[in-house]
Each structure stands twice: as C-alpha cells, then as structure tokens.
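Student: Heads up, there are several structures right after this.
No lab work stands behind these numbers, since they all come straight from the coordinates. Quantities reported herein were computed from a predicted structural model and do not represent experimental measurements. Cβ atoms are built from the backbone, for glycine too; each structure is taken alone.
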Structure P
Amino acid sequence: MADRRRFPWWTTLALAAPLAGAAGFLYARSRLNDEQVPQSVFLPGVGPGVTVLAIWAHPDDEITCAGTLARLAKSGARIVLLYLTRGEAAQDTGYDRDELARIRIEEARAAGRLLGAVHTEVLDFPDGGLWTLKPEEAKAAIRDAIGRHRPQVLISFDEKVGFYGHPDHVKTGVWVREVFEDAPAEGAWPRLLYQVTLPRALVRLALKLVSAFREHYPRDPARGLPPPELAVNIASQAAVKRALLDVHASQRAIIADVQPGYDKVPAWLYYRLFDREYFVSHRRR
C-alpha cells in the first residue's frame, strides 16, 4: 500500500524556498548577461609566457577586467599595467591633488601586486586633461611601453565611448587602437587588442543605477559600446576582484557608484550574478 503520509506545510515551504531562490537568481543572471556571447575562462591567444600590456587612463580602471587579469596571471601570463595619469583630479576625496596623486600611485602598485602583475607603471599626463595633449605625445609613451615590455596582447578601452563616456577613457582607447594598428615595418608588435565592453542588458542596468553612465553614456545605442564578442567567466576570482575594490580606498565613493551593492552582498554571490567580463577583439591587419 502506498504511503499516504504528507509532509507538514512548513517542510514543503522550507524545501521550496531555496529552489525558488535559485531559480530567481539564475533568471536574473540570464537577464543581465548576453547568453549568446561565447564564454571562456581565458582570453584566446593568451597563455603561459605571453605578455599582456593593459593600458588605462587612471588607477582603478583595471577594475573593468580585474577578474580576467587575475586569471591570466595565475595561468602564467605576464601582466603589465600602464596608467597614463596619476588620477589626481578625482573629486570629493578630501585630499589635495599632490597628495591624491601619491596615494593613487600606491594604490595602483598594490593593485598590480594583488592581480599578479610583473610590472606596474604610472605616467604623469594630466588627469582630466588628456584631450589637451598632442596625440603624438601620448602615443609615443604607449609605443615606448610596447618597446620595453614587448607584449603580444594589449587590453584597453574602446575608442567610441571609453566604457561609459569619460573623455580620458575615450582618448586612451583611441590612442591605443591607433598605436596597435600603426605597426612598424620591422620588429615585434602586439598581434591582438582586446577592448572591454558590456552587453546591452548591463548597459541598461547601468543607466538606471550608475550616475557616471547617466551623465556620460550616449543615448543613441549606435554610438555606444561595441557589442561583445566573448566573455570571460570570473566567478573563481570573486575574492580577488572584491579585494581590489578595497585597494582603491581613495575612490570608495566612485566605486560604490559604478559597482552598486558590492559592499552589501558577499563577494561569492555578487560575482555569481555579475560573473562575466566582456570583450571585443581586434587582430592586426
């Protein structure tokens, strides 16, 4: 005879609640990410011994792909971080420009150590004023770094909006792309350029939650970020990425804006929801 005993209602509820929560979590993650973009745990073309030069406008810009950089370093790639400015123009930090520059240089070096970079370099072009430079001056500095470190791969911003529209980011993306394309007739030169980007679902969320996106990001989607071609799963690097946010202590308010809720949710959960970093790639012609 079949056992007709029934579970108490609270037992059924206790069993159903985690399942409902898991289903809701998976649904939310699928809505935020572009499931059509191929996922990997590494960047194609980057393996042990490959040198990657990541070029940014400011210390803390590496947060955009910190999980990927950490994974690559752990796999044996040589990561070099280059910042064009010291980040001295950041607002509402409580420091004057000289003191803030000193602090942010130290934060950049600490970020490099945390991510496993073999070298971290901070230049002193004017923060907030990259548009005032003669392009050749900035591009000469980028070429010099390429000549010294001989990377096979570059990582930087896109040249359209610089992730969310910051003018320094845009200039950095433009110069890196131009230097990448303008290879010398002889000698080694990077063969791949990866640019950080986001899928449309995350852009829509950022426009709702992140003031930097609302202030700077183009309203016309055609003028926005390039569509991603690949995504690197960074869930295993949750602790590293979360620790990196604390490294940039002088920028806590800004980070809280661009990474909403990061300090309210455990890292393992936060980076299960936001578990991918997106890229578009360029191969040198």
Structure Q
Amino acid sequence: MSNQDTDIITTHMLATGQHYYSNGYYLREKHRLAGHQYVHWTLNLIPNWSGSTVLDAGGGWGRYLWSLIDQGQIDVKDAVLTDISEGMLLTSQEEARQRAIILKTTVCNIESLPFAQQKFNIVMANKVLYHVADRLRGVRELARVLKPDGTLLATTNSDKITATVVALHYQALDRMGIAYEPEPSSPFSMENGADLLATQFRTVKAFYYEDEALIYNAAEMRATYNTIGRYRNVLARHDIAEAVKQALPEVVEQLAQAIIDRDGVLRSPSLMGAFVCTDPVQMIRR
C-alpha cells in the first residue's frame, strides 16, 4: 500500500470517527497487509471442499470465502456469507461485482442464524466468536445449521503472545500520557475456545499457526496500526484531544523506527490457530 493510500485511510478514519467494523474497507485493507498465508493454511485444514454447501458466519467482507471461490474450491451458488454489519456485506458485494458473480449475503448475528437445521456441510466462524455477546448460544446455532457429518472451522488468536503492534500501541499511549486500562484476555482464544466448542461438538481438534513478520520500514507498522481495533477505540474516546489522536500513528512509527535503528529489523511474531469441530450435538431451535 502506498503512502498516499495510507494517508487517505487515516484521514477518513479521523474525519468520520467511524467504528472499525462498520465498514468492510478497513478490514479488507488490514487483511491485504497481513497477506494470505494464514488463510490458505486455515482452509487447507479441510482437505476437500468440493460440492460442499458453505456458510461463512460473521465473515465480514468475505476474506476466507473469496479465497475458496477464487481458487475454485467451492461454487459461489453453494456459499452464503453473513455478518452483523451491513457495511461489511456491501464491501463483499463490491467484491462480487468485480468478479461478475452473485454472492448470497444476509445481515444477521451468529446467535440467531436464519437458516434451517442441518443445512450446511461446512460452517466457518473465523476471528469472530470473541465478538459474540452470547457465545454459547452462538456456538449452538453454528452446530444447529450443520449437517450431522458436517464440519465447523473456527479461527482465533492465541493469548500466549502479545502482538507487536499492540505492544507499540500501549507504549505510544504511555508516551502521550493517555490513560487506559489494558484490554482483558480474549473470551474466545486458542487457549480457552475448545471448552466452549466441546459443549456442542463431540470432536474438537486444535491447530496452532506460528509466524513472524520481519519489518524493515517503520511506515509498514504505522499502516498496520491504522487498521487495528484498539486504535479505533481510542478514536471513539471523547476525553482525548483530536490532535493527540492524530499523533498516535506517528508515535507508533517512531517507536518502530527506534527498534529498527537499534536491531536492524522489527520482529513481529504472531500465534494464531483454528479449531476443526465435527459430530455436532444437534438441537432444534424453539
């Protein structure tokens, strides 16, 4: 992404104060910066997608679904994308128009899926269950719409490490004198998610994915910072001056540059993973 693109994204964010997840554009840019290796690794955990009906629940703009469609692993007519944000689905429709195809989308939350019981062969819930208010109800719904021999693929982050961009975020807040309370551990992580999933699936397998980005240009870290939810939360605060909010990405870049100057590179490790769940406990919604 060019510096001009980064400036446009940042300016629009600051001007609108728009919540990060209300529009698919920012999440799509975050995913573009992150690359595709993790997505491909995740999707390869299911060896055969051919002929499957697929629900991407809470799938945002469709990052995982588009990868499957573009690689010919599934037919778009057999796929459904849902999200609670209409803005996310508008971005997915933009993607569909670019491909000259029609993608079925539905605005809904995971706790109340508008689909019949045992409808899908594969259901995905990628990086979303930690956002769901009633996670047990949400997982019940995911199990309900799966066929008896179906599979749930649910991805999330690990709490074992702190992302470099998050560490720099808190360092920048300290440098700017901004009061904060560190966000608690994830309510659905690789460390605690299996227990929840096991209430609705008889077989739950966990797979970890470890990676490390080597950053030589501090502007890349600034671009990534512009996309994270914690920065969006700061932008929504009314107790912080607008000039201070605008200065935060620059401070993050300065902190990143100091590490690069000292070590020659900024290492950004990540630890994520996926749960592959089968043999759902079938429940009829009343």
Structure R
Amino acid sequence: MDHQYKNLTIPAHTQFADINFVGCDFSHSIMDDVIFKNVNFYQCIFQKTSCSSARFWGCFFDECTFKNTDLRHTYLGAWGGGLSNCQFIKCKINPLFDTYYLIDCIFDHCKFKTVEIQSLYLNNVKFMGPLEDISIQKLDIAELTQYQTPEQAALIKKKIQEKTANAFYHPDIVIDGLDFSEARLKFIQIKSSTLKGVQVANDPYHLLLLKNAKNITQQVYQDIQLNWDEPETQSWALQCIQRFLKSDFAIICFDEFKHFENSDFAKKLMTLFNKYQP
C-alpha cells in the first residue's frame, strides 16, 4: 500500500489528469475542491477522507474502499465514470449519486437520505442497514461527452460499453442483482422494466412484488374501498398505495406506511398486500 497520500492536505483546485492511482491510501487526507479528470483508482482506500466539492470527472474506481467518508458533496461518477468491486462502509451518500455503472459493490450501513441513484447498469449490488429514501433510475448518456475532448469521450464510452454490454442503449436502467436482504427500507422507487435478481429481507416489514404489483394493488384498493369504514383513514390508505398501481414491480415497505399514519395502519396494509399475493 502506498501511503504518500495519507494524512495529506492537497491544495484546493489542484488537478490530477490522465493518471492511475494503484494501491494508494487517501485516509484522513483533505482533498476539498481537488479536480481528478480521467483518473483510474485501483485498490485505493478512502477512510475519513475529506473530499467536499472534489470533482471526479471521467474517473473509474475498481476494488476501492470508502469508510466513514462524507460523500454528500462530491460526485464519484460524474461525466463518464463507474464503480466496480467497491465497498462503502458507514459513508454519507450524495443525494445525487450518479455513476454509469455499479458492479459488485456493497453499501454497508451508509446514510441514504433522499438519495437518487442514476446509472445505466447495476449488477450484484448489495445494501445493508437502514435506507430512508432511495430512488433508482437511468442516467442520461448525453452527460458522457461533457467537458471531454472527442477522443477522450470515445475512450470513456468504449470502457463503459464494455462493462455494461447492451445496457448502454436500453431505454431503462438495467438491473441484474440488487440485494436488500440485510437492509431496512422505508421509501424506495425503482424506475426500470429490466429487473432480475432483486431480493428483500424475508420479514414482516418488506414484500417484493416482481411481476404483478398492479393487479395485487388493485385488489387491495378495492378491499379498502369496501371494508374500511372510517372515511379519513380509507382516503389516506388509498393515497398511500396509489403509486403501486403504475408498475408491475414494487417493494412494499412497512416503514413507509407507518410514516404516513402509525404501526397499526401499517400492519393492516401489509396484511392486505400479503392476502392478495399469489
């Protein structure tokens, strides 16, 4: 491990371009407002690293570890970057987490608070711990060419295509392996018609509907209309499940329903969804 970048203060606006960092330890370093452009990070460690407003343009991370690092004010995958075989442990995640691919990555008890993950391809990604509010959707490929020369944009595009295969031109984000089995979900929304290998915890707090969420929700909706007598509670319940009528895929979360009312309300709705599950 190369320790020359550990416990280091890198002056703001310093630029690193077109280089590789291999086996470097950036722990406890300050790299606020530092610019990394077209840089590859391999087997690097970022532990309690300060990187507020650091720019990682066209940067790729492979087998890197981020631990206890605040990433809320930086973009690891901006303008043509990707992450593979990386671990994020107790990090604070940027509300706009953009990366062209996430492959074989783990998020272990990181702070996700109203986080929107935008990507082309998610493969074998695992989340552990509480997730308060998360949405996952496709990233605009037009951003690839921003702030890059045509030659560099072509190189980045080729590298991303090699990692994401046919996902590059797919209309939705392609997801092949998304593991929430050790996560506690509250609000989650995934905008994709190409989903495989999604898992949630096998407990009373989560229910995964992979193919027939619309039909099941419609039955729950009708049950509420027929059998819930209190008008205000009935109206509130119908509003809570409205969005599940729009997709064949859904993850139903106890904590989402509890947020809108209380535990009894949440239990009642979860019971209904389980009732109509085939």
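Student: Distance in nm of label points 7 Å out along Cα→Cβ at positions 149 and 173 was computed and gave 3.3; which structure, P, Q, R, did it come from?
Tutor: Computed on structure R.
Student: Thinking of P, Q, R, which structure, once mean count of other Cβ atoms within 10 Å over residues 45-52 is computed, gives back 16.6? Don't skip to the end; give the middle numbers.
Tutor: Details: P: 16.6; Q: 13.0; R: 20.1.
That value comes from structure P.
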